[in-house]
Structure P
């Protein structure tokens, strides 16, 4: 049964995919806040925490690239169910493994997400089949709601991270026991996602084993991938786990307070998705992407220069209200300008360089945070992402999707 707030003429599979995104996002929300606290409790330093964050992103990139180039040979349901099984194993691994090198391996092969956004193997798989569940006219609206659910539920997950402090303060469990329990919950959420994926239509995404993954759209996809990689290289400096670490060190925040901040940044980001649809309808997908993303990056660059916590929070909140408007518009744009049979590969190829580039930055970010609490990673992130915006506008302003040409 189609959810009423989804766009008209969506199939039941759309509701399943959106619901599964929400389940996964809740786990990503609290894990991204608790990961640095958990690793600090195990005795890891800033460089080691950055290394674990890097391993999660690089490992996800490698798996995403592999799946993207073979996804056209299989239907969506078994691929997504297999990814959910890997998510179960990741949660169990973080509960049972405590040494740096073993955890680094678990982070590399698993699905853990240190970012507030979705950078896992699930993303290109879901994105490639979402357009099959809705008309072209409503595609951007569906991507907006898909992103909206992910952001809102991830925000709730970040707020839920405060439970760790609450349990520890009341003596119910020690902080380390509570954190282990949260990673166990991450595995339980993976089981729920697997149940949802098994409800997808068995025919969703007809396999095409004899076709090459990218033919007609190769050049444009590779160009977009390079630009998205630049954007994510900047974003990797401020993945949510490391932004939380900066707040802990610069302003001596508690886990509960940091979780509350990330809850409200997530809520503002979520609200912006629906605004992005209206902007895209009026100004076009590329213009909607750039003219909201660029101001947000200027705000991010200014955050470390704020002398007090309230001012820093104010800029982070303002930035969040703008920074994610490019997500549904970008995803819809990529799916619109490539042939349907090349969408899985296009989603993967544009996602993987983003994850790889984002995976390089946390290591340097953790090192910089170990040297100074000023916030140099935020400055670097804002500058690199602003360059991406200008290049995107210069190179793709005239490359319009079919619905904008008619």
Structure Q
């Protein structure tokens, strides 16, 4: 943060955020002159302040203000963090709005001094993770997310971007602090004893067993190297079920503050891995076996349909490339590598969410300790299997069959 920005920046609260909006013509124009504005701080994430602001007379006149804090909110001021991440998020949303506006929220303003973004309030949507925990099905989820990934990843890759523009954009999206968080929390800390790991006591012997698995740590290290070195496309960087807003008709991808040019498989694996975390959690959440199996089959079908939507939409890119230097066999190999990378990253993401800091409500919200232990062991076994067997997966069906048949850790 520059000295000038430091003088202008201050963290908002439910009172000052209203004053802020009223002082900005571009934002106040979304409301009537006689509107009385009210704000609720609703940030339940790990990093930022998030306010929903409404006109009391007409609540449909509303917006969201998201502001970076100079530290990790989940931990507190003992973990400082650059507020530049809001710039990265604003830039990523700009890209996503251009490439896939139907699944990206409208941005009204980015303030580089206050490190905040004003955007559409998706109040008629729900966080996907919460909906899945409640057993809600979303008929368009696979089509929408698969299309979003294909459009945003393919069109920011070397397959489409001019070589000079690609390198300029790689530099523009350098995101070292948030990449370091991913490197630590996904690929490093879950596989050793650290104070930041967070899991319930009854899971300890199973975590210790996994951490002692050197063959596993070798494969995790390979995925970490790929994450750190492969600038394949502009990835969302945190595409889990908590970063997707849904209802029965629409889907929006939010919170791309972890965005940088990295391996496409990281986004693919993140969403697949998080859907499988919910799959594992339903072992404890849905007591009726028939209902549980039915919902798990819905999750499996969603993963299959999501992958094939991604492949279908990606074909639009392959149709434009040089078929001499990128013949069909190369294209097939490219897509297979994306699937296998997705399996590797997805497995790492699953294990990290069980063991490490910032777990998922799907599992950690299970009240019965024995049931939670069983579901977490199931998730760890699925994650390990997906990582360790990734090179044997030649289609999404084999991946799912192998992973869902795997044994708990």
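A short reminder: the numbers here are calculations on the coordinates, not readings from a lab. In this text, all values refer to a predicted model and were calculated from it rather than measured experimentally. Cβ atoms are built from the backbone, for glycine too; each structure is taken alone.
Matching task: 29 is the computed value of relative contact order in percent (Cα under 8 Å, 6 or more apart). Pick the structure from P, Q. It was calculated from structure P. Each of P, Q could give helix-only ellipticity at 222 nm (-39500 (n - 2.57) for each DSSP H run of 4 or more, over all residues; to 500), but the derived value -25000 comes from P.
For distance in nm of label points 7 Å out along Cα→Cβ at positions 337 and 361, the calculated result is 3.9, so let me know which of P, Q that is. Going through each structure in turn, the value belongs to Q.
For FRET efficiency 1/(1 + (r/R0)^6) of positions 81 and 137 (r between Cβ atoms, R0 = 41 Å, to 0.05), which structure out of P, Q has the highest calculated value? Show your work: numbers first, answer last.
Values: P: 0.85; Q: 0.65.
Sorting by FRET efficiency 1/(1 + (r/R0)^6) of positions 81 and 137 (r between Cβ atoms, R0 = 41 Å, to 0.05) in descending order puts P first.
State the single structure among P, Q that was used to calculate volume of the Cα convex hull per residue in Å³, giving 122. Mind showing how you got there, number by number?
On the way: P: 122; Q: 148.
This figure was derived from P.
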